[in-house]
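Visitor: What follows is a group of structures, each given as structure tokens.
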Structure 1
Amino acid sequence: MAASLEYIIIGFPENDFSGEIVPGLAALVDGGLIRIVDMVFVAKGDDGSAVALEVDEHDHLSAFVALQGDVGGVIGPDDIEHAAESIADGSSVLMIVWEDLWAAPFADAVRRAGGEFIEGGRIPTEMADELESVLADAS
């Protein structure tokens, strides 16, 4: 059973992708913190048409090949369509689904205790920064 699956969508306005995120992502994988389950780039042309790009099918995305997990096929057409709706013409996004391996011991403890995961979410960076500022002012 997966510890916890998470997805993220990272935008690259005007297709300004340099590949600098690969070492950071590789560090998470190599450190045993996450396991890549699936990964797809979605690009939108200047005419508004969207296309999914598998990282192993395009030379300019080859740095990601070593990061691929062994599952794939998790991100489907509906997910790609959802991501494409948020992309400006001439831009792209990277969609990643990963397993949070770091959470496995806690997830196991929750199950042993008879608990079940109900809901979770990610607090946007801007809101987290604002909360940190409020907390700092309060102390």
Structure 2
Amino acid sequence: MTYATLDDLNERAGATEINQVADRDNSGEADGSVITAALEDADNIINGYVTQKYPPPFASTPSLLRTWAVSIARYVLHRDGAPDYVETDYKDAIASLKDVARGLMSIPDATGVTPTQTNGTTQSYHPEEVFSEENLRGWK
């Protein structure tokens, strides 16, 4: 399951634009394999960044990931050169993903709760010291 769908792309860009950039066989309709490849490319790029802080897969797709996936897939679909606004959305998505990888930004999940981050730190609890300099005075 990809982070975004054809419906998400159509909602953001409009069916006309998506049909134009994803119609490789000139049938007048977007080619499903082209859409699938663009969405998978977007997922791979996103996972490459977010895996630094979050272990995929997510239980549900956070809305931020969907937004970034649409921006990236849309940019990928414009293989002959994207308009400035599409390129800007793509660059913004990549910049945000870099911030996630650096720990400067977190990804709230679909319910608005931030998932637990994996940052490599450990915590431990231990009882007070039994043997201290005070307790061992006189022992050598």
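Taken together, the values in this text are just the output of simple stated rules run on the coordinates, not laboratory data. Model, not experiment: these values are computed from the prediction. Cβ atoms are built from the backbone, for glycine too; each structure is taken alone.
Visitor: When you work out distance in nm of label points 7 Å out along Cα→Cβ at positions 65 and 89 for each of the structures 1, 2, which one comes out largest? Write down the numbers at each step before the final one.
Guide: Values: 1: 3.4; 2: 2.0.
Going through 1, 2 one by one, distance in nm of label points 7 Å out along Cα→Cβ at positions 65 and 89 peaks for structure 1.
Visitor: Computing FRET efficiency 1/(1 + (r/R0)^6) of positions 49 and 105 (r between Cβ atoms, R0 = 41 Å, to 0.05) for each of 1, 2, which one ends up highest? Can you show the working numbers first?
Guide: Numbers: 1: 0.35; 2: 1.00.
When FRET efficiency 1/(1 + (r/R0)^6) of positions 49 and 105 (r between Cβ atoms, R0 = 41 Å, to 0.05) is calculated for 1, 2, structure 2 comes out on top.
Visitor: Figure out for me which of the structures 1, 2 the number 0.70 belongs to, where FRET efficiency 1/(1 + (r/R0)^6) of positions 97 and 129 (r between Cβ atoms, R0 = 30 Å, to 0.05) was derived from the coordinates.
Guide: Details: 1: 0.70; 2: 0.10.
It traces back to 1.
Visitor: Say we calculate distance in nm of label points 7 Å out along Cα→Cβ at positions 9 and 33 for every structure; which of 1, 2 gives the highest result? Provide the component values of the computation, followed by the final result.
Guide: Details: 1: 2.4; 2: 1.4.
Largest value of distance in nm of label points 7 Å out along Cα→Cβ at positions 9 and 33: 1.
Visitor: As an exercise: helix-only ellipticity at 222 nm (-39500 (n - 2.57) for each DSSP H run of 4 or more, over all residues; to 500), calculated from one structure in 1, 2, equals -16000. Which structure is it? Working shown, then result.
Guide: Details: 1: -9000; 2: -16000.
This figure was derived from 2.
Visitor: Work out relative contact order in percent (Cα under 8 Å, 6 or more apart) for each of structures 1, 2, then name the structure with the largest result.
Guide: Values: 1: 38; 2: 24.
Largest calculated value belongs to 1.
Visitor: Comparing structures 1, 2 by volume of the Cα convex hull per residue in Å³, which one has the largest value?
Guide: Working: 1: 164; 2: 154.
Going through 1, 2 one by one, volume of the Cα convex hull per residue in Å³ is largest in 1.
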